[in-house]
Structure P
Amino acid sequence: MKVLVTGASGFIGNYLVKEFLKNNHQVIATSGDEEKAKTFSWFNNVKYIPLNLSRLDDSINYFNYFDSPEAVIHLAWEGLPNYNALFHFEENLFRHYAFLKNLVRNGAKDITVAGTCFEYGLQEGKLSETMAAIPANPYAIAKDSLRKFLEQLQKHILFSLKWPRLFYMYGEGQNPNSLLAQLESAINNGEKEFNMSPGKQQRDYLPVEKVAGYIAQIALQKKVEGVINCCSGVPITINQLVDNFLSEKKQSIQLNKGFYPYHAHEPMNFWGDDKKLKDIIKR
């Protein structure tokens, strides 16, 4: 199958491109950073077409521009991990909707867009797709609005929309300010202690390779549409996550728990209900 992956030079995009190539799909990759894309092992095995979404030109037929892909997987999103910036809904929302509408208007029939567990807002416990979205930060508000815009567009143009809500993930290439990346950096720098929160909050984590595999399966199947939690379905405390990481790496460091307070913009305990995902994936 011929697939278009936007945001291909991002954290998840890099792994998703490799996942599609591993399964012998024809990949058209795009991002706003061609030089970064060239550093990845897959660059010479895809058709790379750069695109800066801030310079979108609606007179261009982007479906033809990207060689008429059979499936579109839209990962691109600017400005992360700054979740609280207003540009998410003042700028990103409208340009991403315009881009996806252009693709659909010109012939794209199968669209998968990365959502976020933050769309659930401050709700606690096991989060199901049947629950109302109550986004509580600008990034989540923009993502939730984009989904609603596209659902309205479906009333006028026939196309398939799959919306994997991504939970937490980790792996090589992750943002250096993320928890495990900072922990690994502290160990590599020979630091004696690592500052963290009390660590009792529960989250839903997956390695990024597995996330990419799930997204690929969600995108390529035809039977399940709409919002789909892309998650483990199993809660884990931050303390246990850190302990598992240290055990796997055979490393130790003094953990200064409670140095940072819990984030006020996140609930203490939440994880995804993976029942819908189980109808799709091959574990």
Structure Q
Amino acid sequence: MLEQRLAGAAWTVEPEALTEALLAADVGVDVADEVTAQFDAARRNGRVVPGGEVAWLRDHVQALLAAADVPLRHGLPHVVLVVGVNGTGKTTTAAKLAARAQGEGRAALLVAADTFRAAATEQLQTWGARLGVPVMARRTGADPGSVVFDALTAAGARHVAEVIVDTAGRLHTKHNLMAELEKIRKVCARAVEGAPHEVLLVLDANTGTNGLAQAREFRAHAGVTGVALTKLDGTAKGGVVLAVVRELGVPVRWVGVGEGSDDLLPFDPAAFATALLEGLA
């Protein structure tokens, strides 16, 4: 009998310890309970054996993260709308995307659609000058939709391959500002067929479970197709993306691990799962 064979075996990970580790990594109560229940069931039916718990968990978490598969859409120009709340690193992420496009030999254009804060435009222009990427900007207070339309029209005329639109940071609870994102999406669609081809939600790895609430609202109003997880170079685990992937079905595309232009890396589910479970025996 299975119970007899495992009776004297020493388990290196107990369900309670797993739950605590997942909660500490900010995956949220629902996901922590769900993964723990799946782990416990796998132990009971022999799919996990003593000593093999961490390997099973890594594979399981990796599979959960890889399950969300929203294919990348294509267009010329390829339009990426970068959205998120204030302070997540949107502008820096937009600049890093432009640097990656340029490094791959594709002409890029940055669009300063945050017309509320002069500092935001200046930050994007500083990045543009550093990278040698042009920035389309207008005066503070200009209509963001108008800026985006002009930028996409110019990009088409200049045969620009990649257009990255940096939108204003906004709290997901501010419905008027979220409605503005819907307007910007419609402007993109009028200017370029199929645009925006990617709506990238930037989440701070330190956000915790509030990140799920952000993701829900941005998905509803902006049509999020992918996530960039930033500030993963510190002690943050960023486990909230497990809840985002599970509930909303959108994949993590990128992780930000530093301030350099090349510090935006393609998301690696296996490496992330390993780091998430670090500390378990």
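Computed values, structure above
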| read-out | value |
| --- | --- |
| Answer label among P, Q for the case where mean count of other Cβ atoms within 10 Å over residues 121-128, calculated from the coordinates, equals 18.8 | Q |
| For -15000 (helix-only ellipticity at 222 nm (-39500 (n - 2.57) for each DSSP H run of 4 or more, over all residues; to 500), calculated) the corresponding structure among P, Q | Q |
| Source structure (of P, Q) for semi-axes √(5λ) of the Cα gyration tensor in Å, computed value 32, 22, 18 | P |
| Structures P, Q, by FRET efficiency 1/(1 + (r/R0)^6) of positions 49 and 113 (r between Cβ atoms, R0 = 41 Å, to 0.05): label with the highest value | P |
| Ranking P, Q by relative contact order in percent (Cα under 8 Å, 6 or more apart), the structure that comes out highest | Q |
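Read the figures in this text as sums done on the coordinates, not as results from a lab. Quick caveat: nothing in here was measured; it's all calculated off a predicted structure. Cβ atoms are built from the backbone, for glycine too; each structure is taken alone.
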